[in-house]
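Novice: In what follows, structures are represented as structure tokens.
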Structure I
Amino acid sequence: MKTSKRWSYLNDYKKTAGGEYVYTGSVYVLAGDGKRFRRLLAALSFSAAAAVVGSGCVNAAGLSNTFYVILPYIGEVAGAFVLCYNVVRLLAAGQQVKAYVRTALEKYLPPAALAMMIFPALSLIGSAVFMILNGTEGKPFLCAVYLAAKAAILILAIFTRRHVKTLAWEENR
């Protein structure tokens, strides 16, 4: 049975005599200490996602109806979703990762981590410029919390990106 490129991984599933499908494709494991790698990646990415959500709940100066804060925030949310979704896929796969899951992880984790670096930086710069030009609108504490959250997202994203770059696989036979 021929399938399109998108669904080509279905060719790796074979039907047994009992009517069940069994995966016969390549299986990979993380090189080195895979458990530690997955735990650290999960902690970094879920912390960054929590900081994204938290920063969206802060009502600091200049955050209402400003495109230079809203657009980067949308990018942050999208990056956090893609990052966390793929980390959950990695965690759900356990020790042995099927070839098509590995391909997806290698394709989506680095750009998602990069997005989590770029968009908070843009938001941080836009908010800082607004606060320098217009003041804190009587909300200095909320402004400090917001800027700290954006800085935390940026720092977590830098460490996540560094960690994702060390992703190495070994074929498990």
Structure II
Amino acid sequence: MEFKVSELEREPIEFDLELGVGAVDFGEEAEQVGAMATAGQAEVLHEHRGPKDIVADIRLRGNFSGKFQVPCARCVEPVEIPLAADFDLIFRPAKADSEATERSITAPETEIGYYQNDSLLLEDVLREQVLLSLPVRTLCKDDCKGLCPRCGQNRNSQACSCDEGPSDLRWEALAGLRGRIKS
């Protein structure tokens, strides 16, 4: 769904959508499972910078909810995660802050996104919000054994016969260090 400044100038636009799998590209970080619901409102806020300098910011308030799959941090098997979040975002035209001089920005300005070509795509906003809502590290189970560093076998499904010792000869000098420290 595209929000055009010219349409938002007339009146705010409310949305209540259900986006199917594939409507938003989450890359390799996540995969959508089933429909993702989103609802909210887009409106224009006018920022007066001077007598004739008015910037049209887009304010997008809403929420989303859905189920997603992300890879386990240890064994890379898919893990299903339900996500739901609210958002209240401000987007400014990209050319509005393209001043040639350097300046420091204020804390509220770090929360501002940018749009181009006088429009903003809801799908781009949702992609960003979902990726920001994902946990930093996801495990399929608390005691996940992960992958064998030598053969790549998933240790949760089958034990491998690889040697547990150091795989690189440069580390052999440290192999018995743990025993020497304890004694």
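Novice: Ranked by volume of the Cα convex hull per residue in Å³, which of I, II sits at the highest value? Don't skip to the answer; put the middle values down first.
Specialist: Values: I: 130; II: 222.
The maximum falls on structure II.
Novice: For the read-out helix-only ellipticity at 222 nm (-39500 (n - 2.57) for each DSSP H run of 4 or more, over all residues; to 500), a value of -23000 was computed from one structure; give its label from I, II. It would help to have the intermediate numbers written out before the result.
Specialist: Values: I: -23000; II: -3500.
It traces back to I.
Novice: If distance in nm of label points 7 Å out along Cα→Cβ at positions 10 and 130 is computed to be 3.0, which of I, II is the source?
Specialist: Of the structures listed, the value fits II.
Novice: Quick check on the output: 19 is relative contact order in percent (Cα under 8 Å, 6 or more apart), derived from one of I, II. Which one produced it? Could the numbers behind the result be given before it?
Specialist: Details: I: 35; II: 19.
The value was obtained from structure II.
Read-outs: derived from the displayed coordinates by stated rules, not from any lab. Note that the structure is a prediction, hence the values are computed from the model and not measured. Cβ atoms are built from the backbone, for glycine too; each structure is taken alone.
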